[in-house]
Structures are given as C-alpha cells and as structure tokens.
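Enquirer: The structures come next, written out as structure tokens.
Derivation of every value follows stated rules applied to the coordinates shown; laboratory data play no part. Bear in mind the structure is a predicted one, so any value in this text is a computation, not a measurement. Cβ atoms are built from the backbone, for glycine too; each structure is taken alone.
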Structure 1
Amino acid sequence: MANFYVSSYGKDHKKGIYICNIDDQDGSLQCLKHIPTTDYPSYIIQKDHLLYVSYKNATNKPVNGGLGSYTIIENDLILNNNYASSGRSYTHLCVDDERRYLFAANYHFGATASYRLDEDGRIDCKIGAIHHVGLGPDLLKRQTGPHAHQVGFTPDRKFLYSVDLGADKIVMYRVIDGKLEEAPEYHVNILPGSGPRHMIFSKDGRFAYLVNEIANTLMVFKYHEGQFHLLQMLSTIPRHFKGFSSASAIRMSASGRYLFISNRGHDSIAFYRVHQETGKVMLLYMVHTGKEPRDFNLYQDRYLIVGCQQDHCLNVLRFHESIEVLEKTEQTLEIPSPVCILTMENPISK
C-alpha cells in the first residue's frame, strides 16, 4: 500500500486535500483522511517531506486564496502556514531545487509570482509578480486576457517558464535570488487559439511536450538552451468526435517511452508512444474514463489514477508497458470534485 494525495473542489466542508492509498497488487483504493481547507486547493506538489498547495479563493476576501505549506507525516498532513497574498487565486506552483523559493501561476490575474521560503519550508514573504500581456481569439472568452496556467523550470535550470493559456504564449524568465526577470527573446508564441495549458519535458531534456486546452492539440518541441523548435502537432481527440472537449493533464512514464493526455468532454486518456531519438509521438489508442478527467498521475508505472471531476470519483487504469496496453479497471473511489492527483513513489515519515 502506498499513499497519494487528491485535491478537491468539493462543496462547502467537503473541499480540501484527501489522503488516500493504492494497493500494489490489485490497484484498489482507500481514503484514509480528509484535510479540510478554507479555499479550493487547485494544485499540489511535493518537495522532500513538504507538500505545497495553490489555492483558488472561495470568497472575495483578501485574507483567502494564496498558497499553503504542509509537512507530510505518515498518514497525516500538518499545516505549516497559509499565505493569502491579498486574496490572489493560483492554479499551479513549483519550488526550486534548493527549496529556497516558490513560484506560482495566477490564472485569473494573468501573472507569475515568486515567494521566499524559510528554512522550515514555510512561505515567508512575497518577492514580486510580473503581469503577462496578450489575448487570443477563443469564442468562449477564455482568452480575453492573459491567464498563466502553469510554471516550471527548464531541464537545464536556466529558465523558469510560465504557460499562458489566455495569451497563447510561453513566457520565459531568468531567476536571480528569487526575483523574476523576463527574457522576452526566449518567449514562445503559440498558434493563436491554442490555449496552452501544461508543458513537460523528456527525461533527457531534449524535447518539450505542450498540451493545448482549447485547440485540443499536443505540440512537440525540440529544446536547447531556451530555444524551442516545433517538430510535431497532433490532435488529442478523434477526428470524428464532434462534441465539446478540452485537453487537460499531460504525464510521461518513468521510462520516457510513453505519454498520456486527459481529455475532458471526450472523457478519455490518450496513450502515445514516444520515439526516443526524434522525440515525436505516435497515438496508440484512447481509453475512456469517467466524466471530466481533469488530472491523473502514474503510480510505479503500473497504474494511472484518474480524477474525474464531474463524476466525483477516481478511476484506476492498469498500464502494461512491456506490451503497450492501457486498460480501465473496476477500481474506483468516491472523492468530491477531484482536480489534482499527487503520487509519491517513496513513503515519507518524519
């Protein structure tokens, strides 16, 4: 049995972080504990024995929203502190390798922010934020202004990138003592109307994989020292599908040989093989899930735990890498509005 964490947009007292576990043998799930939160935990990440969370403000009050820090202790989470940041809502976050700074994407305000962490991993103070500019042609008004959706570090650690869904852009930053400095010569303009959401890199750092929420596309780039060169673009949903869908999460297997993308609307996980030399991908097939698979994560490259937000449950898919098979199991667990899944390969106690 191994623990994993689920952030929930459940109504009222049901929202918060759920500590669950998965059985190594059959993929069955259990809920161990619910950690209530005042606001909606939109994304959670782990850094050593600490868990960091970005909050979507559940009120209009400036004392809500922001970010939080927890200590992971076996089957529990101990709150270190919450930092409201004037009521700002954040959708994504990352921490530098030395655990000195935390960076966050503000979707609603269209900005990337940086924070200082203290020696115990608490969020000490805000260093600053940079507002993005730009908009796109989306008819559903998701692109009337900038919407930073994800932040992360490039594999060479030379840049912090911020994926902006509203501006169709990847904004690149240099980081100096926690302060963000724009590097406009390295910004990446994405095809208008794409709505870039999340980006990950190959295990060797040579390729980047960008999932576009609005266009339902995957873009493959060659990456080298801040430069991105488009190699491939393909749809994440079948051509015959005519309903509304929006691409969401993207993950890669530990081997780097397989890529997965979730589709909300088509309600599926797209399963790709990755060519190790060229970085390009080939669709193998798609596996249907519950409604609105907003996020998912892999456990030991044997299972995919999928958070189906509209169905208020988790699905488990079994992954047989040696024979390239991904199949849905009967294993499910009721969780109200799951929006982020965090798996941990090694249990942590302190």
Structure 2
Amino acid sequence: MVIEQLSILNYKNIEQAELTFSPKINCFVGANGMGKTNVLDALYYLSFCRSHTNPVDAQVVRHGAEFLMLQGKYLTDEGEPEVISCGLKPGRRKRFKRGDKEYRRLAEHIGVVPLVLISPADTELITGGSEERRRFMDVVISQYNLAYLDALIHYGRALQQRNQLLKAEAEPDPAMLDVYEEIMAGAAEVIFAERARFVEALVPLFSRIYARIAGEGESVGLTYESHCARGPLIGQLRDGRAKERIVGYTLHGTHKDDLTMELGGYPVKREGSQGQCKTYLVALKLAQFLFLKQTGRRQTPLLLLDDVFDKLDSRRVAEIVRLVADANYGQIFLTDTNREHLDRILEQSGCDHALFRVDEGRISHEAE
C-alpha cells in the first residue's frame, strides 16, 4: 500500500499542508522541533486512530485551533484507491471515515492501512517495563486480527473490575470474581495463542535481518514469556485469590507477559552498546514489517523511519539503506536534521524520492 496525497489541517504545529508523495522514499529535513515528526505522526494517526506520541486527542489539535482534519489518499497493492479521513473537535466524538462511510467502531479501522514506525521512543522496548513489550506485540497483532483486539478489550475490562473487587474494603463476592475470572481466562487463551504464534514467526525474520545489518559475528534472541504457558489461567486466578486480596491486584495473567531480549545469549539491555541496541530495534521493527506484509490483508505496510540513523556507524547505515530500498519494503518516510546526510542516503538507495523542508510547521518541497 502507498499513500499518494496527505492533507493536514491543524495537526500539532502544522496549520495546513497538502503533500504529494513519491511511491518509494520521502524525506523530511529540518532542525529539531520544526515538525518533521509531526508529519509522520499524522500518518500514524490515520492508521491507528491515535497519535504515537500523545495519548490525549485534544492535545494534538494545533494551539488556538478549534478542530483538526486529516485525509490520506492511498492505493492498495492491487491498485485500488482508498480514502481515509479523520475529523476531531475537542469535547466531541472523533470521526473516522473510509471513503464516504463512517466507522461505527474505531477498532474496525485498525489494519486497513498497515504501518510500521521506527522512532527514538523504541528504546523503551529494551530499557522500559514489560508493558512496552506487550504493546509492541499488541500493535502488530491487532493490525491483522480483530478477534485479538476484541480479546484485549474484554480482558482489560474484566481485569479492571477484578482488581476493584480485590482492593475493596468489603470482602468480594466469590460469584462476581468467578464471572470476571472466566472472562479473563477465555480472552487470555486468544491473547496467549496469538502472541506465541507471532513471536514464533517473527524470530527467524528478525535473526536474518539483524545478521545482515550487523554481520554474522553477533546473534540475537527473542523469547515470549507468559503465565499461560503453565496451563489454563482460570486455575491460577482462583488459586491466587487469597494472596491477591492482600496485595489488592491481580498477579497472574497475560497482562504480565513479557519478551526476553538477548544479544549473544545475554540481556541486550545489559550487554548491548548503543549501536547494537539500535541495530536490535531496527531489525526487530523491519522483521515486524515483513511479518505484517505476509499476514492478514497482505498489504505492504507504510514504513516510517524517524531519526533512525543516529548512533549507527556508516556501515550499518549503508546496510539498512540497501535493505529498505529493496522492493520488499514499499513506501518509506524518513526524517533527519542533516540535508547532506539525506542526500548521501538517497544517492545510495538509487530510488525514486521526494524531499521536503520543514520549518516551524510549514512544509515545502525541496529542490534536488
């Protein structure tokens, strides 16, 4: 899938922009804080119905503006046109449309425009808590499996209700605990099975891409850990009631799942240099890209690279450029503060491209 045109009105610091893109590489250059990342975030918003950098919708509306509007004109891999539009006014319901039809549930849109973003925030996958790594799995799987997204929603609601009962002063009603635990256990079966399948399919792609970028001398590992691997969750929840009543929250379940990330058999968080950690994350996200392309609607995702080459040596940068310039990776959007750096990258790629200058939220097409 490619996006041919993007219209932006009042998104973050961008007052208005009408952009026409190259089907291959699109570069945004400018100083820090000018709005390069905001362009990529607008693309992300049209795919996921939310910002990647700010969970509060009202805060992505440009200061002083009353509303925002986004519209993307896409072509599927089969050449069919798609128009996705969004309107948001603080205090009112967010509206998303596919063509002329408005979505009844925003969840129905997830996966229509598959997208993979690599950004500086990805370091949290390594340095952050397990919730970051669960979110990584959830963002991928939700793009091709609506039943999984529904299971996440049902599990989260039941978990919240169970925790409220556990921390209440009054002794919880066992029958109510039974109800919430059954909902959690049923949803957890779906979540656990899909996460396990995803990681199993991702690992060989990830290992191959890492070896290509870093060379054959380094090996990586990625292992999925879950309480559900011990057996059905329902028994663990019921056996844990007494202890969980003391602590006031649920100790077992898929909300505790994690990914073990290793480099050379040791935790990458502890052993990896900055360059190795960055390579690990880039390879992981590029593996995610290839996995999504082969799964679900089988559409080529958009690939967004936000300041991705920082902390990487020239050899690894060159290898990544050669890798993503391949036809397998479709349309690419990348940001950088250095025009000369981008020119070298574009020269190495040999691909069709467009270059844009971003200055205080104003976006202009840059001459060759």
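Enquirer: When Cα extents along the principal axes in Å is computed for each of 1, 2, which one produces 70, 54, 37?
Expert: Working: 1: 49, 47, 37; 2: 70, 54, 37.
Of the structures listed, the value fits 2.
Enquirer: Figure out for me which of the structures 1, 2 the number 22.6 belongs to, where mean count of other Cβ atoms within 10 Å over residues 48-55 was derived from the coordinates.
Expert: Working: 1: 22.6; 2: 16.1.
Computing mean count of other Cβ atoms within 10 Å over residues 48-55 on every structure in 1, 2 gives 22.6 only for 1.
Enquirer: On to the next question. If we compute relative contact order in percent (Cα under 8 Å, 6 or more apart) for structures 1, 2, which one ends up with the highest value? Don't jump to the answer; show the numbers that get you there.
Expert: Working: 1: 12; 2: 26.
Largest one: structure 2.
Enquirer: Given a value of 3.9 for distance in nm of label points 7 Å out along Cα→Cβ at positions 96 and 280, calculated from one of 1, 2, which structure does it belong to?
Expert: Details: 1: 3.9; 2: 3.2.
The value was obtained from structure 1.
Enquirer: Let me ask something else. Suppose distance in nm of label points 7 Å out along Cα→Cβ at positions 240 and 296 works out to 2.1; of 1, 2, which structure was it derived from? Walk me through the numbers before you get to the answer.
Expert: Values: 1: 2.1; 2: 2.9.
Of the structures listed, the value fits 1.
Enquirer: helix-only ellipticity at 222 nm (-39500 (n - 2.57) for each DSSP H run of 4 or more, over all residues; to 500) computed as -13500: which structure among 1, 2?
Expert: Working: 1: 0; 2: -13500.
Corresponding structure: 2.
Enquirer: Further question: Give the label, chosen from 1, 2, of the structure having the highest value of mean count of other Cβ atoms within 10 Å over residues 32-39.
Expert: Values: 1: 17.0; 2: 20.6.
Largest one: structure 2.
Enquirer: If distance in nm of label points 7 Å out along Cα→Cβ at positions 88 and 200 comes out at 3.8 when worked out from the coordinates, which of 1, 2 was used? Write out the running numbers ahead of the final one.
Expert: Numbers: 1: 2.7; 2: 3.8.
Computed on structure 2.
Enquirer: In terms of mean projected area of the Cα convex hull in nm², for residues 224-287 alone, which of structures 1, 2 is highest?
Expert: Going through 1, 2 one by one, mean projected area of the Cα convex hull in nm², for residues 224-287 alone is largest in 2.
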